[in-house]
Structure I
Amino acid sequence: MKRVISSRHMKALDAYTIENIGIPSPVLMEQAALAVVDCLQSGRYATDNILVVCGSGNNGGDGVAAARILHLKGYKVSVFTAAHPEKYSDGMKTQVQIARNYQVNFVTNPDYGEYTVIVDAVFGVGLARPITGNLLKIVEQINFSKTPVVAVDIPSGLHADTGAVMGGVIRAEETVTFAFLKPGLLLGHGQTCAGKITVADIGIYETGNFREAEPELPLFKPEEEDLLRLPIRMESGNKGTFGKVLLIAGSGTMAGAAILSGRACLRAGAGMLKIYTTTENRDLLLTSLPEALLSVYEPSEPVTHRLQKDMEWADVIGIGPGISTEPYAARILEYVLNHKGQKPCVIDADALNLLSLHMSLLKMAAPPCILTPHIGEFSRLTGISVSELKSNLYEAAGAFICNYGVTCICKDARTLTMMPDGTGYINTSGNSALATAGSGDVLTGLILGLLAQTDGHNDIHIVPFTVYLHGLLGQRASMRLSKAGVLASDLIEELTIQNEKIEALHSQNCNKTLNTSGFFGNTCSKTHKIGV
């Protein structure tokens with residue numbers, strides 16, 4: 001995982017490094033400048049004619065320092081300062097004076113189209129108000145030029161915490177950010193404006209003393225290596241060992257949701273699956289998914305002790321895919337949440353829409369509950385408009401889990417998973433291939449299948465890494481089939497294809513003991529797979 005920190009936390013950490021650790025600000029600025037220079041020298045950009053556009057603050061100072069280093073290395077580089085000298089920070093003043101002493105070229109009215117690459121050092125992570133006037137015009141002109149842009153720390157005009165556009169924003173080819181990722185680079189418009197993101201080590205670290213003085217709820221970006229945190233399938237296990245799942249899914253016109261979710265659950269490695277569904281789905285499910293047990297009901301019948309027995313049988317419960325929003329489905333949801341006890345329950349799709357009308361049910365349900373809303377469903381659950389949610393999803397999701405004590409997977413172009421303890425995970429795997437009917441049903445099945453295999457059957461900490469796996473399946477499937485051509489069932493097929501690669505990833509780490517954040521601590525000794 002990679003740590004993600006807020007702009008407030010980053011500014012405090014920067015100050016702590018200078019004042020308490022003792023690294024002078026000019027040294028940090030020099031390290032930042034060297035990181036930008038390394039990016040430009042990577043071979044990814046034509047460096048025949050470089051323009052560095054600088055603001056008045058220390059972000060501008062980073063840019064001027066980078067220009068000076070490039071100049072001394074023999075590059076053709078020019079600096080354009082987009083602010084009046086009276087507004088320069090102390091660091092910016094110092095860097096401008098040093099650059100002039102080295103005869104770095106400063107320009108006053110650049111034609112952005114004549115340069116081969118532009119360095120954006122106008123605004124840093126501290127931008128708090130919309131860009132207007134001449135600065136907005138500069139942003140627009142840089143974008144219009146189509147010249148590749150490398151952003152320093154964050155593209156100018158992008159809110160560092162939310163990814164919102166602050167009046168206007170520079171669209172960067174690459175962003176060199178310092179010390180840690182910032183939420184705005186991953187959320188909102190960050191995913192389209194930040195381009196390739198490089199995290200540069202410039203000597204700023206979270207030390208124990210700083211964490212105690214400036215605590216912040218942890219936020220992370222999962223990586224492929226985090227697949228190692230998913231359950232290890234031990235050769236000594238059996239179908240009981242690998243867990244029993246009760247999936248309440250499907251109705252007369254939506255049997256496919258039950259099939260997709262059930263198949264994903266079994267392919268993820270659950271030992272046994274029972275599907276609680278309407279009678280009319282019986283023959284189709286017996287034909288399409290013969291590995292699953294069935295428990296069928298008539299919508300007209302009252303919820304009986306049979307559902308209670310099915311719930312007692314299961315280790316993990318899932319409810320929602322294709323159950324409809326009819327009154328009988330609402331009665332089932334109410335019964336499940338009132339009687340599930342301490343067993344993990346994944347709530348998805350139609351169950352979320354039903355829940356939005358009866359949120360008191362969620363207050364009464366025993367933890368753990370895992371909700372998987374897409375942005376529209378999350379809007380109905382919270383009463384917050386989609387546009388407001390998109391402007392600050394992290395804040396809204398944090399308030400929601402604080403109020404209800406649940407795990408919430410907020411699905412959008414970038415999915416944010418919030419855990420009951422306030423830990424957040426921004427998922428960057430996946431692509432538009434996942435924007436297809438049934439994709440969410442597959443995710444629910446994966447979560448159920450993997451949760452069923454965890455030690456004690458209640459390790460919800462695997463949820464964000466299952467979300468990462470789901471996105472990865474979308475990426476890999478789109479490589480075979482194109483983004484537009486991927487069906488939800490292809491994600492399940494891709495899981496079986498990727499099993500061997502996941503097994504290899506585990507095997508490479510066989511001698512490592514995994515014991516992080518409450519995850520399993522087995523030392524691998526045999527081959528193992530996710531899935532069957």
Structure II
Amino acid sequence: MSPTNGTAAAHTPVPGSSLSAARRSRELADTVGGPAVDVLVVGLGATGAGAALDAAARGLTVAAIDAHDLAFGTSRWSSKLIHGGLRYLASAQFDVAHESAVERGVLMERTAPHLVSAQPFVLPLTPLVSRGQAALAWAGFRAGDTLRMAARTARATLPGPRRLSAVETRNLAPALRTDGLRGGLLSWDGRLCDDARLVTALARTAAAHDARILTRVRALELSGTGARVRDELTGEEGEIRARTVVNATGVWAGGLVDGIRIRPSRGTHLVLRADRLGDVPAGLHIPIPGETNRFVLVLPQGDGRVYVGLTDEPVDGPVPDVPEVPETDIGFLLDVLGSVLDIPVHRDDVVGAFAGLRPLLDTAGEPGEKGRTSDISRRHAVLTSSEGVVTIVGGKLTTYRRMAEDAVDAAVSAHGLPAGPSPTASLPLVGAAAPARLATLPAPRRLVRRYGTEATALEAQGAYDERLREPVLPGHPVTRAELLWAVRHEGALDESDLLDRRTRIGLIPADRAAALETAREILAEALAEQP
């Protein structure tokens with residue numbers, strides 16, 4: 001599958017950003033037992049990858065490790081939404097709401113406009129939504145638009161809310177039940193094409209700034225001067241020395257640093273085939289009966305799938321690598337969905353499900369922080385241990401950049417590292433460009449939304465091998481070229497990396513099984529061509 005030299009020269013990724021098995025081996029050998037780096041980041045979810053980028057962009061030497069893969073944990077199990085902070089207004093968390101709106105604007109207008117776009121949502125005014133509830137929701141949407149203005153996000157980036165007639169509501173959400181439908185409320189928020197792709201872009205941008213991105217490297221023990229680690233591919237153990245350590249392991253943070261108390265909250269989503277609901281041009285906010293500020297979301301993905309979520313349930317006991325989805329969560333989501341749809345959706349229609357654990361900081365001793373996990377603040381916290389390990393916990397996907405900045409600020413301050421302020425609020429990620437330029441790229445729109453300016457390089461792979469233009473499995477848009485690109489440039493090391501994170505084929509077990517042999521074939525060929 002190797003291209004000619006001329007083709008390779010004409011179509012290359014962002015210089016220095018390519019992650020591969022060969023690069024991992026070289027940099028791991030240089031890092032374990034080698035000279036101390038300025039910053040060691042543990043955890044390569046959105047916040048950890050963001051911290052690696054933040055530190056590297058300030059000119060610090062960086063190594064970032066993860067026991068598994070990029071976006072292995074919570075960062076791949078989100079609703080794929082970049083929230084503007086509306087829900088936090090209702091609980092008077094004005095600082096969190098403003099921070100969310102600001103960070104949404106940063107992603108949509110500066111750092112990742114290829115990955116984050118405006119998503120319309122319809123709140124249907126059914127007989128289950130009283131006029132008082134509708135008035136409260138409308139006031140909330142107007143307040144959310146005020147947040148947008150305060151964050152200086154352009155109206156062209158995020159349209160304003162408006163009221164819909166019953167006919168307009170049905171046009172945007174044809175699956176709704178018509179009986180008693182008196183209209184709807186239209187609002188907009190930011191939407192990621194894929195949360196795991198954001199993490200991959202962050203890691204590759206950090207790599208382009210000379211950060212060493214090392215997956216399958218487990219931290220066995222942390223100290224203020226580094227970590228004892230194990231290469232999960234070979235079993236070999238060693239030491240990584242560092243001037244400061246940032247613990248960005250999310251729900252697992254307490255297992256590496258004493259005194260960190262995390263109260264995980266499970267958010268479950270269902271996966272449906274899009275044809276089960278018919279045309280879904282907009283997402284849905286479905287009010288949860290008996291709640292004033294909680295909704296079930298219907299989230300069309302544009303790849304023949306629709307997600308329905310999400311729950312907010314406390315989780316006790318050991319934290320699993322991959323959370324299981326209980327039948328109670330599935331039943332709850334189906335019941336709420338059935339309250340507004342004209343088309344019945346049954347248990348057999350659920351072709352996949354996933355759950356993520358939010359790393360909420362346990363603040364049970366603070367006023368107003370008792371009770372349900374849905375009531376716990378989404379503020380993040382930066383905690384420095386007696387040994388000097390900096391831990392970042394709490395927060396949410398939308399504010400990963402600010403969380404990373406605050407963690408690196410703390411590390412720089414505590415250890416006197418030679419670094420200036422963070423530049424990441426204006427630092428484009430790999431593939432980013434202004435929307436006007438993205439619209440003119442000679443590549444399929446779906447690829448541009450996922451790869452940005454690199455879509456043309458990915459698409460060019462098919463110029464020398466027609467097989468690469470073929471879909472990995474019938475009825476799904478992912479092509480063989482995307483799997484090849486993931487091995488060559490995105491650090492994919494095995495089939496799970498390809499099917500479960502670089503693409504999201506694996507969210508439906510039947511699709512995963514059908515694509516597995518093709519993934520193995522491409523993986524073997526791509527790894528064989530690496531030096």
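Every read-out reported here was derived from the displayed coordinates using simple, explicitly stated rules and does not represent laboratory data. Because the structure is predicted, anything quoted here is derived from the model rather than measured. Cβ atoms are built from the backbone, for glycine too; each structure is taken alone.
Taking distance in nm of label points 7 Å out along Cα→Cβ at positions 98 and 482 as the measure, the highest value among I, II is held by I.
Using the calculated result 29.6 for mean count of other Cβ atoms within 10 Å over residues 258-265, pick out the matching structure from I, II.
Considering all the candidates, the number was obtained from I.
When distance in nm of label points 7 Å out along Cα→Cβ at positions 42 and 474 is computed across structures I, II, the figure 2.4 traces back to I. When percent of Cα pairs over 17 Å apart, for residues 322-417 alone is worked out for each of I, II, structure II gives the greatest result.
Say we calculate volume of the Cα convex hull per residue in Å³ for every structure; which of I, II gives the highest result? Top value of volume of the Cα convex hull per residue in Å³ goes to structure I.
Among the shown structures I, II, from which was the value -12000 of helix-only ellipticity at 222 nm (-39500 (n - 2.57) for each DSSP H run of 4 or more, over all residues; to 500) calculated? Source structure: I.
Given a value of 5.4 for distance in nm of label points 7 Å out along Cα→Cβ at positions 146 and 226, point me to the structure among I, II it was derived from. Label of the originating structure: II.
Given a value of 13 for relative contact order in percent (Cα under 8 Å, 6 or more apart), point me to the structure among I, II it was derived from. Traced to structure I.
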